[in-house]
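Q: Dropping the structures in below, format is structure tokens.
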Structure 1
Amino acid sequence: MLAYHDYEGVALDHGERERLVRDLGTNALMILRNHGTLAAASSIPLAFMLMHMLEKSCEFQVGALSAGQDGLTFPPPEIEAVIQRQLLGMGGPPGALAWPGLLRMLDRQDSTFRD
């Protein structure tokens, strides 16, 4: 689900596009080392939720590491598969339930984003 791409400088080299596609493969998320992140999804809500989950995961990892945790403990692959099935069973892809609420929140704050 997560891919990596090494930083190649300012993205002016058209040849980097092929390398980005190659490195992304079938993954939905990519960390551009020393540069940023990238999400590739079939919809804006899904891309947003994937990016949000990636950001939170990174935040939790940095917090755990800064607390002196030597290594992180990950669930075994069979539990990861259970979690993935659970998430997909929650009303569609990630973001299907959250996206309408996020849009309502934005509308209350400043609806000019729709213009």
Structure 2
Amino acid sequence: MAQSKVAIVVLADTDTHEALGRVVNALEAVKEFKEARDEVQLIFDGAGTKWVAELSDPEHKAHTFFTAVQDKVAGVCAFCAAAFGVTERTQACQVPLLSEYEGHPSFRKLLAGGYHILTF
């Protein structure tokens, strides 16, 4: 099977059980691609920018899922982190802020680079 290039984008907010399910599914997908040695990166955008601080907490039930793929985290949307008030918390987790296009990650750049984009 050919190697894949995938960017997984978490847009889900942190406030519902459904949202937790979405982020866990995103983390599981990253793990699958990582284990297959595919080129994969995880991006947090929109309300999903709140997840980095949540998942970095060792007490969070999905913390172990996050730590298993933390090396594949490309970053967090800089604009959205500011809009949702999590810039400082994100920086404290040492996760890059992405701002390639008007303060946001560049999805065009990913597509031009041959990445498939999956959203959760």
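Q: Given a value of 1.00 for Rg/Rh (Cα atoms, Kirkwood Rh), for residues 17-64 alone, point me to the structure among 1, 2 it was derived from.
A: 1
Q: Now a separate question. Just checking, which of 1, 2 has the largest value of mean projected area of the Cα convex hull in nm²?
A: 1
Q: For relative contact order in percent (Cα under 8 Å, 6 or more apart), the calculated result is 32, so let me know which of 1, 2 that is.
A: 2
Q: For which of 1, 2 does distance in nm of label points 7 Å out along Cα→Cβ at positions 9 and 25, calculated from the coordinates, equal 1.7?
A: Checking each candidate, the match is 2.
Q: Out of 1, 2, choose the structure whose coordinates give helix-only ellipticity at 222 nm (-39500 (n - 2.57) for each DSSP H run of 4 or more, over all residues; to 500) equal to -16500 when calculated.
A: Label of the originating structure: 1.
Q: Tell me which structure, out of 1, 2, gives 27, 14, 5 once semi-axes √(5λ) of the Cα gyration tensor in Å, for residues 57-96 alone is calculated.
A: 1
Since every read-out is calculated from the coordinates, none of them should be taken as a lab result. Just so we're clear, the structure is a prediction, and the values are computed from it rather than from any experiment. Cβ atoms are built from the backbone, for glycine too; each structure is taken alone.
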